[in-house]
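**Q** Next up: the structures, one after another.
Just so it is clear, none of the values below were taken in a lab; they were calculated from the coordinates. This one's a predicted model, so the numbers in the text were calculated from it and none came from an experiment. Cβ atoms are built from the backbone, for glycine too; each structure is taken alone.
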Structure 1
C-alpha cells in the first residue's frame, strides 16, 4: 500500500485543512485606530519640523555667506582712512642708558711694616679719617733696641772720625818738620819717607772713618723709618672698610706674607665704571657730561663727567671701558653700588625717529608705509637703534615724509588711502 507524502500546507501550525472555512479579519477597535492616526500625525509633524530646521540652516548659511561676500567686496572697494605723521630728521645727540658699577676713587690695604704686637687701635670699620691720622700703634721692642744700638754705633764712628782727623793732623805736622830737617841734612831721607807715608795712611783712615759714619747713618735712618711704621697712619682722606686686627694681635713685617691690618677707601669722589658698546664709542669723548641714577634713591640724580677711557675695546664684548667721576662729598653714594649712567652720544649722521607701530615686518623685511598723493609707497628701511617705543631709522626715509601709523594688514604699494 503506497503512502502519500504529507502536505506541508496542512502540517504548518495553524494551517487550515482543505474544506475548512476562513474566518473574516478582525476589525480594529476605536481606541487603537485613534492611536494609529495620532502616531501618523506626529511623524508627519516631526518630518516637517526637521525639514524646516534644515531649510532654515541652509538659508541662514547662504545669507551669512552673501553678507560676508558683500562686506569683503565693500572693504575691497572702500578707501581706508589712515593716521599719519610727518617725519623729521634728528641730528641731536641721543641719550643712552648703561649700567655701571661705582668704585672708590682710591683704595688701599694697609700691611704691617714692623713686627710686634698691636698696642693701640684707634679706628674701626666705618671710621672716617684724614690723611696722617693714626689707626693703630705697634709695640716692637726689638726694633726699638736695634735703633738704639745703631745710634750708639753711629756715635762711635763719629768719634773715630775725630780721632782719625787728629792723627792725620799730627802726621801732617810731623811730615812738615821732617821734610825741613831732611832738607837741612839733620834727618835721614828714610825718616822723611816714613813720616810722609804715615801722613797718607792717616788721611786714608779719616776717609774710612767718615765712610763708616755715612753707612751707619743710613742704618740708623732705615731703623728710624721702620720705627715710624709702628704708627699705622691713613695714606689719604677716607673711610675704613675693613679691620683685620685687634689689640694684642701679633703682626709680622714680611714682603711676601705681611699681616694685613686695615682697608681704606676714598669715597668723597667715586669712579663709575661703564662699558660702552662699539656703536656709541665714537659719539662719547672724555669730558662729556653724564647723569647717574640709583634705583634705591628715587628722584635723585647725580652729575659727573667722563674722565677717562681704556682706549681699547674688549675683544670678547666689543665694548669700551669708560670711567665717570662723580662728586660724593655728601656721602649719599657708596662704593660698589649698581647704578644707571645716562650719556649723550653724538650721532654721526641725522636719523628719522618713528614709532615702532609704523614699522612693517614681513617676508620682505623691514618697511614703512609712506603716503604720497593719496597713494601708499612701501619703502625698505634700516634701523640704527631700537628704543622700544620708537626706532631710529638710518636709511629709507627722508625729512618731510608722511608715514602711516599702524598701517592696515592689507597695505600694498599703490593702495589709495585717505588721511585722517
Structure 2
C-alpha cells in the first residue's frame, strides 16, 4: 500500500517501479525465463557461451600472488592504469589513473557520482525514454528528477527543451549515448551545442552544472559508426562506463567513473568520491575482477554478429508490417506495439513463446524493446510468433 505521506512525484515513481517489479517477478516471462524453448528478447543477457578469454582472465587472476590478495581492494592501481590507458588512446588526451574510480558497473558509477555531487533539493535532468532506474536513483539521492521527453520514432534530442528545463536548482544532466533504448549515437555537433547551453546556464546561475555521460554502450557500434563523448566538449563531465556490455557479462559488475583531464577542482572530487564509494556499501568491484581488468580490456563481444541479428530482425518485422527503429548502436531495437497496451501485447507474444520488454517499463508506452543478444536459434523460432501475434492483435 502506498504511504499517503509521500508526495505525488514519489508515488508516480513507486507506481512505475511496481510495474517493473511485477514484470520481472510475476509476468509470464518471469515464470518461464529458464525454459530453453522460449525466445527471450527481454534483457541484454547472454544466450550463448561467454566471450572467449573471460574465463581464462578470471582464473588467472583468482590465483593469489600475495597474502592480502583477497583483502579490501579499493581501486587496484594496475586496473585504474589499464582503464586510463585505454581511455587516453580513444580520446587523444591523457587520463590520469588517479581520476579513474572502479565501480560495480555503470549502476554503481551512477550511485557514487550522485552521492558525490547532489544535495537535497537539487534538480537532475534526464532524457526519456531512459534506462529504468535514473529517476528513482535521483530521488533516492535527495534530488528532484526533471524529465525531458524524446519523441519516437526518431528520439531526437530537443536542445530547446533541455535549456528550458534548467533552473537555478539544476545540478546535473544525465546523457546516455549510445542511448538505451533508442540505439542513437549523439553527434559531436549536438554535444557541442549542449555544452554551450550548460556552460551558459552554469554562469547564469552561479553554480557548477555537471554532465553524467553514461557510456555503457560506446563500443557496441554498427555500420562503421564512431563515438564521441560529451567530455570532449564539456569539462564538468563524469564519464561512466561498464565492461558488462562490451564483454556481454553484466553479472560480473565491473566498470568505472573517469574525470576528464580538464575538469576543474578535481582533488576535492577525488576525495569525496572515494568516501562515497565506501559509505555507499563498498561500491568497488570485487578484487579478482579488478586484477583481471587489464586482460578483460582486450576482449569484446562479436559486434558484426550482433549487427547481423539486428538486420535480420528489423528486415523481418518491417516486412510483416511492424514499425521499428534501426539502431546505430547498443543491444536494442524499439518496436511500436500494434495495440496501445504494450503490456497486453507482450502477453500475446508470450502465447507464442516470444518474450520482449514492454515500453511501460521504461517510460515508452505503446512500444516495446527487443534485445539482439538473443541467439540466432531464438530469432528463427520467434519470427513466426511475431507474425501470428500481429495478426491476432489486428483481429
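**Q** Thinking of 1, 2, which structure, once distance in nm of label points 7 Å out along Cα→Cβ at positions 48 and 312 is computed, gives back 10.0?
**A** Only one of 1, 2 returns 10.0 for distance in nm of label points 7 Å out along Cα→Cβ at positions 48 and 312, namely 1.
**Q** Consider the structures 1, 2: one of them gives 21.2, 68 for Rg and Dmax of the Cα atoms in Å as calculated from the coordinates. Say which.
**A** This value belongs to structure 2.
**Q** As an exercise: semi-axes √(5λ) of the Cα gyration tensor in Å, for residues 136-271 alone, calculated from one structure in 1, 2, equals 23, 19, 16. Which structure is it?
**A** Only structure 2 yields this read-out.
**Q** One of 1, 2 was used to compute distance in nm of label points 7 Å out along Cα→Cβ at positions 168 and 256, and the result was 4.0. Which label is that?
**A** Label of the originating structure: 2.
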